[in-house]
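Got some structures for you, see below.
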Structure P
Amino acid sequence: MIRVLFVCLGNICRSPLAEAIFVNKVNAAKLQTRFKCDSAGTSDFHIGELPDDRTIKCASKYNLPLKHRARQVNRTDFRDFEYILAMDENNLRSLNNLKVRYGFADKEIHLMRDFVTETQGMPVPDPYYGGDEGFEEIYHILDGAIDSFLAQIKETHQLYV
């Protein structure tokens, strides 16, 4: 089983949407038995909350079910997930600090957009303080980045349908 964790700040906007997009693509590829995924936040701002209403609205527009309550990254995530994908540099920095503190210094953490050659090193912008258009923008960013990530994972793990 390949385990993937998507991480943003509060776990109510970017990372739950990334999780939903990823699950949809995995299901469409008939690979659902090969993957486990989740999402989490680096902060404790929204623990237990549902995704932001605008995230829910955007996911609904693309027929993506969201079955998630916000949670914070914890020690076991570094042990349990092979792929940890941060949405931006701040999340990446927080995750890199946590992995050292938790004893997983060798764990590789990736930026979400690093799987698309043209956008390596670029963040998935946080849409929280904006309007619906920001959520639409991150949907398209995540959709493309997840296509590239999934293609690389299929190749790396030789997953063929």
Structure Q
Amino acid sequence: MSRLDLFIDRMVSQRACLDHAVRLTADLTGPVFELGLGNGRTYHHLCEILPPRDVFVFERAIASHPDSTPSDDRVFLGDVFETLPAALARFGATSRLIHADLGGHSAEKNVDFARRVSPVIEPLLAPGGLMVSSDRMFFEDLKEIALPSDAVPGRCFIYRR
């Protein structure tokens, strides 16, 4: 499979899983966390399907497209190992949806990072909240759930508290 095919599968799956997660968490009221802004495509999509006031972004440095850049009051700027605990102190375990597309090009490094960041992410989710990730995560109390039918297995993962 070409790298282009892998990218397309990831994007199709990401959209399908996010849309599915928004439907499944429609009755929850907490904030939505986007871990990693990149050029802002996923953030822009989340703002299209959710009230933009509910979406907070975690990023080291903003480098997104101007149409996909959140306002400063919606950004936690810095390393996630510092900003996620700050969000927990501010919001508690109230997030209805967390999305992470934090991996790089090294599968081994992605697994190592996922193992380290999973325990920092997990306390942020509200009961019934969902975590959508492009990488397999390593949670103690979250359970992996089935993907929607239009997602490609292995290209996205959904976990529920």
Structure R
Amino acid sequence: MTVESFLVNPEALNSLYGHVPDLDDVRIRSINLNWRGPTVTLRVDLPSFPASPPQEWTDAGMDTVQCQLQFLAAENISLTDWSPPSVGRIEMSPWGRESRMRVTADGREEMALRFDCSESVRVGHVSAFHIQADGSDNGPHLFVSRIDARRHTFLPPTDEKTFYER
């Protein structure tokens, strides 16, 4: 199955890329575990920039697209050797009971994240930014969502619940 088959809202990525990009060579920036749901949210840099990005992004010199992937009803979570950011691959495959899947995220630096969850994955907080020389994402972000664009010009701190938990 493709990544797109698990996404409940692929529209933002489809409008930028014409398809949902593969999750090979993504940079995993953060992992948020929330007991409500329970939910796992990954903030990732996608492996490529759109061929025809919005003009605003081009004018601002943006070169990287970032989004959150939110996995609901997570269980059996295992994380080893986490040293963010970690470049690697995220895989999703049907698993066990009906409407469940197994998610694996393996990084080049030995990072390994595994968990089971609902087959419904939400894409959120899609933005573009210019990656810094040191690989950081702490510069200005231009968000696709009008609400995000009104509220944020930079990434909020990781304890901002309205950004990382919804």
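Since every read-out is calculated from the coordinates, none of them should be taken as a lab result. Predicted model only: the values in this text are computed from it and were never measured. Cβ atoms are built from the backbone, for glycine too; each structure is taken alone.
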- Match the computed value 16.4 of mean count of other Cβ atoms within 10 Å over residues 11-18 to one of the structures P, Q, R, and report its label. R
- Entry that produces -13500 once helix-only ellipticity at 222 nm (-39500 (n - 2.57) for each DSSP H run of 4 or more, over all residues; to 500) is calculated, selected from P, Q, R: P
- When you work out Cα Rg over 2.2 N^0.38 Å, for residues 43-106 alone for each of the structures P, Q, R, which one comes out largest? R
